[in-house]
Structure I
Amino acid sequence: MTENERIKKDVISTLRQIYDPEIPVSVYDLGFIYDVAVEDGNVKIAMTLTVPGCPLRQMITQQVEQGIRAIEGVENVEVTLTFDPPWTPDRITEEGKKLLRSYGYKI
């Protein structure tokens, strides 16, 4: 495994530990993460939220950035919010759907 591959694996693991403050599911399993790119310690994340006007957007993006910065070997982090394509429940992972069902959500 290359260093870039290890960092990407650690980034995904970290993203699975950052939860939406309103829904007890990680930003990764909710399907908010569109792309994770790693090159020589530089990490670029393309992500979305359920709606563009989300009042918690700054808090969530800061948690993502801070979590990734704490990973060994990460030199720089760039988190870009995009709403194209818009988020839909179809993006939720099977693990996320399982968790949501356990909390009573119908998905």
Structure II
Amino acid sequence: MPVEGLELLIPARDQHAYGVQRDYFDHANCIGWTREGDDAHTGCAVVISNGEEGNKHMEIGKRYAGKRFKDILGKREEEIEVDEEGWADFLCAAGSVSVWTLAE
């Protein structure tokens, strides 16, 4: 069985999975992590749920304060704004994965 969205996940990892990683494995059915990025790459936030719709309050870094993120897998249509401390509530649809990167 093919992995849905694999054609988007591979380049997302190549383009955004750099810098400090923060893990949020504090729930049995919804986990997440952020990668802050580096001088040459923007970061990302990932949320995965194998149950109900979920969200994670995660730190992505102060460098993103006031910036907006979008789900490049298209599972969520809203954009999320990072607060002044570098934190945001990143969302995920039920039984799904969302990869959040800077909105253009």
Structure III
Amino acid sequence: MITFRRLETVSFIHSGIYLALLVCAFVAGNPQPETFILGLAHGLLWIGMSIVCIFAARARVIPFWLAVTVAVLGGLGPFAGSIGFIVAGRRKGQAVAASTR
């Protein structure tokens, strides 16, 4: 089952893997096979997140702009998707709070 919270969790995991890839590649001197494994994980997660987020947008689980952010910007920096989930979560929370007044 695709839920907002599960997608958000995977987005943060993806950002953590990407951060580890950047540190490994640029700070630790590009050790192998660690850099390869982290790069492969980042690429596969980006493809998977893109596909699932597009389906989630069609099912109205997440907003369309968030799916585009994950799919388009996620390959270059999944941090944008994680920030997008924070923004969408806050907007969702504000909408719920406004409807209960």
Starting from the value 3.2: which structure in I, II, III was distance in nm of label points 7 Å out along Cα→Cβ at positions 6 and 78 calculated from? II
Computing helix-only ellipticity at 222 nm (-39500 (n - 2.57) for each DSSP H run of 4 or more, over all residues; to 500) for each of I, II, III, the value -3000 comes from structure II
Work out the source of 20, 16, 13 here, i.e. which of I, II, III gives that when semi-axes √(5λ) of the Cα gyration tensor in Å is computed. II
Out of I, II, III, which structure matches 11.5, 33 when Rg and Dmax of the Cα atoms in Å, for residues 30-85 alone is calculated? I
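Throughout, read-outs are computed from the coordinates displayed, never taken from laboratory work. Keep in mind that what you see is a predicted model, and the values were worked out from it rather than measured. Cβ atoms are built from the backbone, for glycine too; each structure is taken alone.
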